[in-house]
Structure I
Amino acid sequence: MSVNLDLKSDVVELTQVICDIESVSGNEKELADAIESALKQYGHLEVIRDADAIIARTNLGRDKRVVIAGHIDTVPVADNLPTKFINLERSHVLWGRGTVDMKAGVAVQLKLAAALVSPNVDVTWVFYDHEEVDSALNGLGRIARNRPELLESSFAVLCEPSNARVEGGCNGTLRAVLKLSGVKAHSARPWMGENALHKAAVPLAILANYVPQEIEVDGLVYRESLNAVLMNSGIAANVIPDEALITVNYRFAPSKSSKDAEAHLRELFVGFDLEVTDFADGARPGLDLPEAAAFVAATGTTPFPKYGWTDVARFSALGIPAVNFGPGDPNKAHADDEGVEIDQIYACEKALSDWLSA
């Protein structure tokens, strides 16, 4: 059943409506259809669809163009839909999957795309799919590869949750698998085999004792991290496992390339079979650039580093300076108790509106 989005409604009400349209990665079509239908009602916007990504553009002939982007997919639901309003000690919160990551930001985009008929720059509003899964599937990456002209701009804002403050750049991310080998045997006669799972003790100890670096880049301090995130081994409870796989995730400062990150892991786990399975370079803050400085001034916030990887890195790779700016506490992203403070939604709506209307 199709859902009609009222882009003239209050931005918090709009947030609740789009959050209640379940759009776990791979299931974005219903929400994408609703966004496309709603935006096509506004004559000042050129609306383009790319799979389940929607692009809406003003074409006013302004001297500059900016991109404001957000993803419409979420991680899987965990008994946290439908959304509901709750009162905490110091704030009023909209609770539920997607409220933080990142449909509150998407609601702000939709509200302003409809309302700002004559912004001071041309604006490309991007609502894209498949952000919460493998980077090869990312909708923004797909657009960058196939239709890069749609992203041409002098500056970009990604409405990822940032506590309604500017977060510059982002850490890079790399996933790798450590492969440990042994010999299969019956568990009643373990001396006939070689237990691959027991060999995991050494790399796990390396990870447990690892001290992450804090690295200053362009005036912001990025904290790195390295952790085991998955482990697979064994085929039955009475069989000595002949293989154990440990997946590690390394979040590295934007001053490093993915090749630097891989070299660091190979040095750390020397002698182990290590295979890189996925990586994405980070993005330097770029806050010394005029466009970024102007945006920071307009929002009246103090910039902070972005520890998690975000798609600002994709803009950076295209030579477009970009920052993160959106409602919601990043620490609540993907949490079962995900919830966004109402005041932050309104704050982001006002800041972006003021910036585009000045």
Structure II
Amino acid sequence: MTVPTDDILKLFDAALSADYTRVRRIGTQMAQALAKNEPEMAKALKSLLRRKGVPLQASGYVENLPVDAKSRSPLVEEQPWPTTPLFVDGTNRTVFLNFIEDAQNAAVLSEKGLSTRLSMLLSGPPGTGKSLLAGHIAAQLQKPLYVVRLDSVVSSFLGDTAKNLRNVFDFIPTRNAVLFLDEMDAVAKVRDDRNELGELKRVVNTLIQGLDSLDDRSVVIGATNHSQLLDPAIWRRFPYKIELGMPGEEVRADLWSHFLLSDEQHHFAPGLLAKISDGLTGAEIEDLSLAARRYALLDNKDLDLAAVAWATKLIRDGAHAMPDRNGLNSDLKRKLALHLVQSAGASGADVARLLGVTRQAVSGYIKEERDGN
């Protein structure tokens, strides 16, 4: 497929102007045009576009981001779109898709008087995918992702915190971007909290004013690990809300399939691992999976599913664990077999395949346990 001459001219103009945001936007359009007939070229171009503009920065270009007046640290940073798939189900997926649809049709909705704030509040424990979801919203909308870590906005000079917030909200309307306000509880606490200083209460008012100053087409994603700390007025500024808890069994199976297993040989394993990983976050499943794959590759041996399953059990029991690179001894295999049978209702055949032992060995473990009681 031939790339339109007009796109090439626009790309060179943006590059020579050191306009990184426009370079990426035009490049994304070109990648979409190439996707049907030149998928490998499109994939390679998208990979380049995910980089943080290193060539432009190396040439001396630095985007004019708002900074803290005293420390000169950037208050906003642009981050690449995520490459990890998004795993959400049920109502949360519906809210996500509805938000994307509303944002993509903002002009039509506004024309008919049906527009609403394009603001979504994400809440939930660390590791449940809040940042990932925000990144996918930016990718779906083909917009740059600007991240504000609100704990860094809070200056040691309290009067400067409100100024920092105003600088952020003055900056965003100049960019056709998604604004991600991470760790909002750092500056958006309930204003009647007697333990907070008056200045910090005024910061909440500044944040509210900043949100109100944005037009209906501005896309804002907020995130908090402590939703109970947020001022009620903040909640009202976010008509779309998603609470991200620990992944359900179906999502856990999808996570294990994606991060750990890539062939039909282990078709039984995702469901079995999903049953025993209740309570693990998506981030913990990803960390365990990638560690096991690294060990297998570097040690030139097969993937050790038993070590993954045992580490999963340890994490559920409250420990910090990674798959044992040396594998499990016979005693740990026996304990794991009993755990899989008793807690997950696994069949002897599946337990044997996961542990790398015979079905007779699994039957022996169970018999020993029964006779011992």
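Bear in mind these aren't lab numbers, they're just calculated from the coordinates by the rules spelled out. This structure is a prediction, so every number in the text was calculated from the model and none was measured. Cβ atoms are built from the backbone, for glycine too; each structure is taken alone.
19.0 is what came out when mean count of other Cβ atoms within 10 Å over residues 118-125 was calculated for one structure; which of I, II is it?
Traced to structure I.
Where does the value -7500 come from, among I, II, when helix-only ellipticity at 222 nm (-39500 (n - 2.57) for each DSSP H run of 4 or more, over all residues; to 500) is the thing being computed?
I
If distance in nm of label points 7 Å out along Cα→Cβ at positions 46 and 174 comes out at 3.2 when worked out from the coordinates, which of I, II was used?
This value belongs to structure II.
Using mean count of other Cβ atoms within 10 Å over residues 126-133 as the calculated read-out, with 19.6 as its value, let me know the right label among I, II.
II
Computing mean projected area of the Cα convex hull in nm², for residues 14-221 alone gives 18.1 for which of I, II?
Label of the source structure: I.
Given a computed value of -0.44, -0.54, -1.00 for log10 I(q)/I(0) by the Debye sum over Cα atoms at q = 0.08, 0.09, 0.13 Å⁻¹, which structure among I, II does it belong to?
Of the options listed, only I reproduces it.
Taking relative contact order in percent (Cα under 8 Å, 6 or more apart) as the criterion, which structure among I, II has the greatest value?
On the way: I: 23; II: 14.
Top value of relative contact order in percent (Cα under 8 Å, 6 or more apart), among I, II, belongs to structure I.
Work out Cα Rg over 2.2 N^0.38 Å, for residues 182-293 alone for each of structures I, II, then name the structure with the largest result.
Details: I: 1.46; II: 1.52.
Largest one: structure II.
Comparing I, II, where is distance in nm of label points 7 Å out along Cα→Cβ at positions 22 and 342 highest?
With respect to distance in nm of label points 7 Å out along Cα→Cβ at positions 22 and 342, the highest-scoring structure among I, II is II.
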